[in-house]
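In what follows, structures are represented as structure tokens.
Taken together, the values in this text are just the output of simple stated rules run on the coordinates, not laboratory data. All figures in this text were calculated on a predicted structure; none of them were measured in a lab. Cβ atoms are built from the backbone, for glycine too; each structure is taken alone.
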Structure P
Amino acid sequence: MEAYFDNSATTKPYEVVIEAVVDAMRNNYGNTSSAHKLGMKAEQELSESREKIAKTLSCSKDEIVFTSGGTEANNFSVKGFLREGAHIITDEIEHPSVLKTFQQLEKEGYRVTYLKVDEKGFIDLNELKESICNDTVLLSIMHVNNEIGTIQNIEEIGGILKSKSKKAKFHVDAVQSYGKLNIDVKKANIDMLSVSGHKIHGPKGVGFVYVRKGLIPKSFMIGGSHERKLRAGTINLPGIVGLAVASEKICQDISNNYKKISELQKYFIDKLSSFEHIKINSSIGEEFSPYIVSVSFIGVRGEVLIHLLEEENIYVSTGSACSSKNKAVSHVLESIGLNSKEIEGTIRFSFNSENTKDEVDYVMEILKKSLEFLRRV
């Protein structure tokens, strides 16, 4: 048996996505900027794909800007409305594509506030209120944390920001929530929202940013007039077509998938309750994504454990896939108060709608044997 429980790192593309990508590559290879018939055919499919994605957020297709993925989408959003010496706000458990961007901007002279989080990963809304000032131009918050699954209340956060500042922009990193949780960009006062294709069973190398109508961010790439002159470069039509198909499919199934994954997560955590010397860093409930479970196995090294599991065709990770090969300690786990031994033994299990209870049973069987072996040696 194979159990792929590393879906927060990447997902297996839907078959319909693969078919759509191949079809676009084979039959719609024109450049969307070309004036001839093939170019116009490609432009038409680009427009239709943009429309499909816009419908999933109940927004205008003109509010969708395509990117190469989540990292570019986050960088584009964070840097799009900055002015020299301005004040910007984020929190201490953001994805590296946001956190490291803020750290670089701080070195360049921007004033940065890093909001603290509690032991569950939630920001303090009172600290947020006190942090917003006349010079604040941006608040960037991750909707669902990629390591522990904490869901920030973006509707309340967006309301606080707009009540304190009319000019500050609200960016939401929705890479781990889009297609899994319902998102109302207008109700949450979201100005920019980032999405990555390969986290929703779409292709790698493609994503998008929702940019609220009326906002004109700085161009991220200079060159041609692609994407309303916001992002130059030849359009990746096959990737965008695949992204649109994945977006449409996963968003249609949000409710059913959420129910199924919630049951699977509860089953998984119930099975873990018989294990000794563990600490579960994720919780069950509406404030936590059922798609992610972080577990610390005390007394073992997570990187050794994942390789033992891998030998039995079980695929998990120690944390963010963008950093898991880096030996640096997880800033997320440090921020929620885990000690070095707990951090060292932490594994992230992350699910998709095709995972089964049989797979969970298999993982538990191999996990128990692996832990017994590691604690003997």
Structure Q
Amino acid sequence: MANILVHYYPLAGRLRLGSDGKYNVECTNEGVLFVEARANCNMDQVDVQVITEDHSETIGKLLYRSPGTENILEMPLMTAQVTRFKCGGFALGLSISHCMVDGISAMEFIKSWAETARGMPLTTKPVLDRSILRSRQPPKIDFPFGQYAPAETNNLSNITDPFQGEQILTKCFLFDSNKLAILKNMAMEDGTVKSCSNFTALTAFVWRARCKALQMNPDQTTQLLLIVNVRSKLNPPLPKGYFGNGIAICSCLGRAGELIKNPLSFAVEEVQNGIKMVNEEFVRSWIDYFEVKRAKDFRLPSHFIVTSWTRLPIECADFGWGEPAQFGGANLPKDSGVFLPDGKEKKGINLILDLPVTAMSIFQELMLL
């Protein structure tokens, strides 16, 4: 760990709040938190899907959280916990501040750490220059970003949550290659959509099903937020090894009634159109918008955020004992859906999603294809 932090030294610093209201990284060399733990069971007794659904209990034991540190300025930027099982296997629980990196950069760090552990040179050295994604001066906002306004000033939806106070459940749903093929056929069967990816078909399907499960009123506005990797969408592209957040968030807005009554192709088109919008000018405008507005919260009563980790090179996390046997996420954001790869060949997708108890019961029925 100490050796790899030489290359990724900002992770050993701490966040500071500047006079301009921005978070900065002060390279204090305070280090990261590294924890060793032991489990009283064998590794094959732990199923990532099962413990994800029981995230408040089991999965919390694999990921250390410093007691009493609620202030983001006091927290280490990274915490790693290695849990050894009775059989000799181990789990690596990693927590990295999203102020620092996105999933791609986090995986690049893990790959570099693993290479260092195996005594190998780094395949890709980190690029720490953040000026590439600075806002323009003066800012130039060419896209309507009103939907990203803070929740307290955003009037897109004023519908009362019918499930308020209910327990929130987290569930994992597997979509194997057969189910994904069925979804794509459903999306294209009326001829409106000529082609679609697994991501767009599954995202549209889950968005509609979630609206049904939450029993949204037909005229209720639902907002789908998509995390988009923008590294290749800029000119020139972000350099290989860029260490930071190379993402933008695009928004798809729709009426719940229209999403539900129309065929799946309708929702697929909405998702595709949202993704198509993300080009260089969109990204630059998006950066400028947040520089001007300082919008820190775009939550809505009916919003839903989707991110996909299916293309992350999990197999690169080889610390000398081979590729990881399992991979999962912990402490997932509220009102989110996360796509994880299933199996070594990554032909299937695991959806992790949380919903109130009553809504989850309906959602589970809708997932039966």
Structure R
Amino acid sequence: MDSPYLPTSYRPDLQGIRALAVILVIFSHAGISGFAGGFIGVDIFFVLSGFVITSLLLRQPQGNFLSNLKVFYTRRILRILPAATLVLVVTPLAAFFLIGDAMDPALLSDVRWANLFAANWNLINNGSSYFVAGVNPSLVTHFWSLAVEEQFYILFPSTVFVFSYFKFLYKHKIYFQLFLIVIIAISAWWSLTITTSSPVEAYYSPFTRFWELAIGALIASVSIQLNKLMTHLFDGIGFALIILSLAILSPTSHYPGTLAWFPVCGTALLILTGTSSSTGLTKRFLSLKVMSTIGDLSYSLYLWHFIWIAIPPLVFTGLDPLWLIFLGIFGAVLTGLLSYHFLENPFRHSEKLRGDPFSVFILLGICLVLVWDSTLITNWLATR
């Protein structure tokens, strides 16, 4: 049940899709004109993540259930946790020293929820709408999307390996695809059902978002050969759907609901066309060196950008908005670069740690404690 869409060779267009997603999110949060709908970058991330992770899972050796799980979670922890931990450690301390009394009283609790990859449930419980900017915005709001992904990957890898374990299911991948279609149908239906009545839950809940990751997973499990005409057609339609989403969506839109299908389908088409030997205009754009480089940095950029966008307006109250935008983007890029080269990559590519799951799970515990200690220290400083 190998994935036909993730070759062993490097695919710069996938990194370009990551770049597009993170640019949309950062520009949206920075308040840049024309990017009010940039929150669709998260939907793009979800589809791409489902595709990439499932492609990797389907390549694992058949039958080694526990071994495959151990390998997956070891690599996932090394990929996600170190950089996220640093941001969560720095955030409350930076807020205390830079904005003091203006710091959101709930920030320490928010950080602890984010530390457990449950930021989305915290936001749902608090009724915190993504589109309502408060005087003291939570500096870890953006961790909600990481939480949704990790909640999906708590159970999904086991399901993939179960299908791989049984030879009958392994040979007939239609059963796995039907399973994904059921997830898509139920999750999309629930998203549509509660988007109007419970907009906060609809936006943050994993159950209203799993269908987006499952669509990426479904693409990873099918084999479709596109001719030149279809490649160029889907290439154009995919990019047009994303641009259309950016143009028509705003903080007042009922989202995700039916509207999320536009960026999700657009992303799915771009992933599909990226495998063709023919090269459409969008694939050429996404494969540019600058786009693939931004894509490489996308995780670190996503982690760091919000603190740089949310804090400076509270510190430099009289600064021109254009300078605030410049400062936010410059700071995000600078810290993202440092984090990527000196923290994210060393842990992610450490052969020693990748071959020692026990040490990695010890690292998991250390990271959890470090963030908790950061909130305790910040609280102690604030009450002195």
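Could you figure out which one of P, Q, R the value 3.9 for distance in nm of label points 7 Å out along Cα→Cβ at positions 120 and 264 was computed from?
Working: P: 2.4; Q: 3.9; R: 1.2.
Of the structures listed, the value fits Q.
Can you spot which of P, Q, R the value 65, 48, 43 was calculated from, given it is Cα extents along the principal axes in Å? Each step should come with its number before you reach the end.
Numbers: P: 68, 52, 34; Q: 56, 55, 41; R: 65, 48, 43.
The correct label is R.
Assign the value -23500, calculated as helix-only ellipticity at 222 nm (-39500 (n - 2.57) for each DSSP H run of 4 or more, over all residues; to 500), to the correct structure from P, Q, R. Mind showing how you got there, number by number?
Details: P: -12000; Q: -8000; R: -23500.
This figure was derived from R.
Check the numbers for mean count of other Cβ atoms within 10 Å over residues 40-47 across P, Q, R and tell me which is largest. Don't skip to the answer; put the middle values down first.
Values: P: 16.6; Q: 12.5; R: 26.9.
Ranking P, Q, R on mean count of other Cβ atoms within 10 Å over residues 40-47, first place is R.
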